[in-house]
Structure 1
Amino acid sequence: MKKIREWTVSVHSQAKASYQSAARLLRPAADWISARAFPLQILLVMTYRLALDYVYLTMVCRIYGYEGYYADVQVPLYGASLLVALAFAPFVARLQEEPLPSARIVTFLNYIYFIPLTSYCGCGGVTVAFFLISIAYWMFLLLFQFQLPVLALRPWPVHHARQAYLVLTVLASAFVMFISGRYTGFRFTLDFINVYGIRAEAADYSMPGVFTYALSMSGIVLAILLLYWLTRRKYMVVAVLVVVYLFLFSIAAHKSLFFYLLFILAGYFLYRPWMMHWLGGLLTLFAGAAVLEEKLAGSFYLVSLFFNRVMFLVVRLGRESMEFFTENPLSLFRDSILGKLPGICPVYTTSIARIIGEFRGHLNENANNGLLGDLFANFPVPIGIFLLPLILIVCFRLLDAVSDKLPENLTVAACAYFAMGFSNGSWSTILLTGGFLIACLLFYFFPKEERIQL
């Protein structure tokens, strides 16, 4: 044991010396980059935009052309889309320097929705009206993010918070395992590709409404509980919660749940602030990896799961929502919980997501859509392009208030998750069944001790 200890100390000392030597060698380059960080970030935003153009024109249109993607590069619109991306790039770069959770969410929205939107508008042949409405929505979202004040709430007493987290850990785990046993016979799967059979089965579970709502929130609850027990270094509890989380995924096989588990673990252990500062460059490399995947392996999982599903499909659904609701009555949020109130009747007999799916020619598709899709479905455009960005930023400010002083590695995964949530679904749905409000509540109760230690 003594020799092993001495060997460990020796290796650690050598590694530390090597790191210090490398740091001294790289210091001039680091200083040069730091002095020019802002213009470099703008350059990386535009590089990322051009990478998206390449992925869309050479891969998405070819692989998913049967779904309605096509290349229609009109020089005036393409040039305008590039100018818009360039005009907004300084604001995107400025947001990347902000440590607030709201700034993180809006930054992710820029990279997964609005910059891909400029690429889609420039390469896919959209109407000028859709392009201009998109720009106005983006402008108001950034304006409110920079202008609305930030508030902080007094944290909850530590001893009460720790007790609450312990009780919630037991209750949440017991609830998930009960649902898993009752409706799936404790099914356990790690397959996040072939999920549609499980989803079809999950649609027939016929569980009580309160269970449905609680189950939809369980993912974010278990995720934040995982983070809490990681800060306490209770790794046995963490291991149990990971297993429970995977049983939760196995109930209905939602891909977002599977990847969110990876997000929170990667965010906690691997996240560093510089990653957010150079997000444009990292995503450009990711686009390059998608190209290499097809060329070297002949597969296109990265394009399918990320660039198509997370980005271009969501933007396209926004455009198709505009086309549908231009000719049909607005829902005015009566498709959501408002439609369940006395005296308020939904406009349509089925969900808006299913209606847009049918409009696209897919009878059994739930074409969930947020942001612009939410706008076109629920508000007259002149009101919605102002009001909906304001609503979103007010929601994001709530997350700022409850997570004051929490380390970024505890909140960054939630910010990425909710950015994808708000781009994929109605804001009112994400607040409730999507778990945004319960996440705010749990971050508010997060014990102050852990805030100071990390």
Structure 2
Amino acid sequence: MTAFGDCRQYAPSVSFILHTGLNSHDSEPLRIAAASGVHFELEDGRRLIDASNTAGALGHEHPKMVEAIEQAAKSPVINEGWLWPGREQAASDLVEIAFADDLDWVGAVRFCLSGSEANDLALSLAQAITGRRRLVTRERAYHGMTGLAREMTVQPHWHGGLSSIGGGYEPVPAATDVSVLPPPRGGKFDEAPRHTDVAELAAALPLLGDAAAVILDYTQGGIYHLPDYQDAVAKAAREAQALWIADEVVTGFGRVGGWFGFQRASSRPDIVTLGKPVGAGGAPVGAVVLSRELVDRLDGKSWQTYSTFRGHPLSVAAVRAHLETSQTLGLSERTRELEPIVDRALGELAASHPGVRRVDGDGLHWTVELHGVDWRTWHADSPVSPIATRVADRAAERGALFGTSGEPSSLFISPPLIIDEKELEELFEALDFGLELADEEVANRGIPTTD
């Protein structure tokens, strides 16, 4: 008798799914049949380490998550318009556990369905509060694919429109005015160490002068956190009376060590947006967390936005189970303990593979950038799989599945936070094998190893 959860028995002969892959492919992508712990099981029977899953902090089929979701199925079908104790308790847990070091800062929580929606809500709220239209992000940022979040996604391949495999693309017309700040430069393994170009950033900060908000993330495009960068942007935003938003959709809940990336700096945002790991992948969920100061500014006002499924019982059950389990296991502390192991392994790989251009990262989120197509000109409109995808395919032959975020020359490494040292070793052995293809590309095609 087939188990209910075994989806291999239900795969149709013809798929009606309209699919856009995480890796750009000119061939059939891998098909995942099942998963447990830190491993995927493919339809062809292979078992691969899940090396890039920013949502699944607790891996797959974690018993605490399964139990919570099963119990939540008995809850009322209740929309956001009615108060419900389970939703309020989840908000309290989120504040008291994840924001325990910033209790004086937190004002209120609004649950939503994804990180994209959280960013869209935060940005539109900023426009309403300030009466301004223009928004500011940083170079190579990704903030989602919904509404204003899509406007703030400035990686050219995620333009929200249509890319032709034969060449050419049709982007969605811009819906608002967006300005772009220069990012931190360099990397942990690069020609220059990670740093803020103070003069470059200072010259760009006047862009905040008439902006509603600036939003910062801490990993996208392989650009990682620097406290002085955040503090400089936060100071300029306050002086310009613009709001600043910390996008913790990827970095929240221990991914980069500590509960949140913004906590590494002294400044505190007006809004924090959450998604992906907040529910540990157990259900679609995001959240907008407002500062106490911002909530005071909303006194006497009603934030006129509504959704049927925000704060759904399945979602908030996943949030509560994740928070409790992460706290019990000490996953944010564990991430910090594993970081030196990852740092050392990737340093050795960068030194031994001429195909690697740059490596950067924190905690258990890292980016390996290869020599190849410049991301600035990449619109996912080529019939040929880019080098990052081909390296990921080769690494899969040795037992680990990496993602590229759709970029042509970058791989990101983001395994479940429950991964152990032996599994990390296996992951890097697979990456080592995959990177041999990047080395061959440099040697055979004469790709320069400096920009």
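Since every read-out is calculated from the coordinates, none of them should be taken as a lab result. No experiment lies behind these values; they were computed from the predicted model shown. Cβ atoms are built from the backbone, for glycine too; each structure is taken alone.
Overview of values
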| read-out | value |
| --- | --- |
| Label whose coordinates, when log10 I(q)/I(0) by the Debye sum over Cα atoms at q = 0.08, 0.12, 0.14, 0.19 Å⁻¹, for residues 90-313 alone is calculated, return -0.41, -0.91, -1.17, -1.38 (choices 1, 2) | 1 |
| When mean count of other Cβ atoms within 10 Å over residues 162-169 is computed for each of 1, 2, the largest belongs to | 1 |
| Among 1, 2, structure where mean count of other Cβ atoms within 10 Å over residues 74-81 as derived comes to 15.2 | 1 |
| Distance in nm of label points 7 Å out along Cα→Cβ at positions 330 and 434 - highest-scoring structure of 1, 2 | 2 |
| If Cα extents along the principal axes in Å is computed and equals 66, 64, 43, the structure in 1, 2 | 2 |
| Value -9500, calculated as helix-only ellipticity at 222 nm (-39500 (n - 2.57) for each DSSP H run of 4 or more, over all residues; to 500), assigned to which of 1, 2 | 2 |
